[in-house]
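See the structures that follow.
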Structure 1
Amino acid sequence: MTQKKRVFVAGHKGMVGSAIVRQLNSRADIEMVLRTRHELDLASQGAVLDFFGAERIDEVYLAAAKVGGIHANNTYPAEFIYQNLMMECNIVHSAHEAGVDKLLFLGSSCIYPKFAEQPMNESALLTGVLEDTNEPYAIAKIAGIKLCESYNRQYGRDYRSVMPTNLYGPNDNFHPENSHVIPALLRRFHEAKQAGDEQVVAWGSGKPMREFLHVDDMAAASVHVMELDKSTYDNETTPMSSHINVGTGVDCTIRELVETVAQVVGYEGDIAWDSSKPDGTPRKLMDVSRLEKLGWKAKIGLEDGLENAYAWFLNNKDDFRAH
């Protein structure tokens, strides 16, 4: 009988980590190794070194991160850069020390310059200034990519990186202030529907364009990239540009998103636009041609994905009442 691969998913309680666990759980050839933040403090170098020293880990999915929307990034910049740097440094270095050859680091599309040419190609990394509001988080994610590349170059490891576009889905953060746009909208329209509000006010003009990827697609792409033959992966990357964009390759206006969320929730009131609020970057779209050459494309459409996310919210909304 073939021995099972022991796979550590760091951050398995989060949105992306839990989706990766769902992808891998049905696999007969994999044994999952999971630790909650109470069982293992990923920001503690000693604790992470001890963990890798005690467990025989074969592969790592590094999905652990401190994440949040514009408000959270603006309010807690020190926490965002410190915690993300500590977690990725501890995990990558400890994995290397323990002889783990395969690791997948999950980053973010915010690594790209604020005014990057659209759609954003992997080659745009480090070619311009970053968005002010999330620069500390972006710097940490860029460091994670370069950390993986450096261990590959010096020690011959096979540490890969994937950069997702805007994600949403089960286990998202529905906090009224610190969440991203889709969970914030789902909650706002749901509460307006429950309260019988005649109008919901959306920020900005509704003209900016954004790309959204369901987290189950992200998890499927992550497993696909992790399990590619090394020569296939290396043919599409370089030692100094080893990360791969993950997205749908399709975007929509914020107005279209807001109207679709209202439809999915069943809100029948009016939508007003507060043009005094900032629009942000006019467009953010990922170039996913590298990933498509490697044999993967997104499968979940926006409306289907929003219905899935809303159903999860309805089943778990009692957990958010305290917020």
Structure 2
Amino acid sequence: MKVVPTADAALAVAVQARLDGKAKPPGALGRIEALALRLAMIRGSAEVRADKALLLLCAGDHGLAEAGVSAYPASVTRAMVATLLAGKASANAFARAVGAEVLVVDAGVAADLAPHPGLLDAKVGRGTANAVVGSAMTVPEARDALARGAAIAREHLAEGRFEVLLLGEMGIGNSASAALLMHRLAPAPLADCIGAGAGHDAEGMRRKAAALEAAARRTPATAPLEVLAEFGGFEIAMMAGAVLGAAAVRRPVIVDGFIGSAAALVAVRLEPAAKDYLIFSHRSAEKGHARMLEALKARPLLDLSLRLGEGTGALLALPLVRAAARLLTDVAQLDEVLGGQV
């Protein structure tokens, strides 16, 4: 899957000069100026927009849940998908607050979901297999999930339908899957990758660590596609594909927390140029996220001690991205303000 190259150095120089010449002291808007430059490089133009935003919220179940890696039963995935479709989840509330649309994608929920206007059926399978005892998915399934995610992103970003893509997820057990992906692809010691996820007591953490250690011992895989097949979830693979699809049509992707960053890590290991299209929204409270961000050489916009997922952090960062775009397009140049006196 070919990713469009980033804009050339000449554009970066021109856009930086335009930013420095705005009606403000050079650099006075700090990281918002750097974000504006990133948006211009993604689009290949200083004429950028981030008004029409879509949260692509991918849902899937994990066979790892059978090993007790989550404090909640797998049935919660289906229940939360229903809550999202009813517009009553945190992601829905935040999306309304910032003016973003939400599309829930069934990437691999282990249940038959009734048709709904806000649901896209892209199911690869009814949940992954238990990675403790075997591969979570086959390599063809991993490729299929990546391709479906890329196609969904391209379709919704084509012809200005949406201008910016946000990634969210729902799936009981997916912090365990993300920890294993991080362990092999960052790479990092497994103990540094395992966090409380949706919430664990001390016994739950011991159970989760033992299960993930067994899964890691089972296979020495390090190649990105093989690692994704061994440990990934269908929703994580679909988000990784969405990154590649958005990059192919030169649109920015706002990444959420630990699980979203694991999907971004997969995408970047598959196609390093994808990194230039990613905006990391926040540093999660989940153990391992700070180190994963370091592996991606990413500096997030926010640090709010979030650990929910669902794209909530990406939604909270969206107004900053929109402000950066408006800095480029709506703020006067200083020489215009002063009538050419500078």
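Any read-out appearing in this document is the output of simple, stated calculations on the displayed coordinates, not a laboratory observation. From a predicted model like this one, the values you see are computed outputs, not experimental measurements. Cβ atoms are built from the backbone, for glycine too; each structure is taken alone.
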Comparison of 1, 2 by mean count of other Cβ atoms within 10 Å over residues 184-191 - largest value held by: 1
Ranking 1, 2 by distance in nm of label points 7 Å out along Cα→Cβ at positions 56 and 208, the structure that comes out highest: 1
Computed 137 for volume of the Cα convex hull per residue in Å³ - originating structure among 1, 2: 1
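Comparing relative contact order in percent (Cα under 8 Å, 6 or more apart) across 1, 2, which is largest?
2
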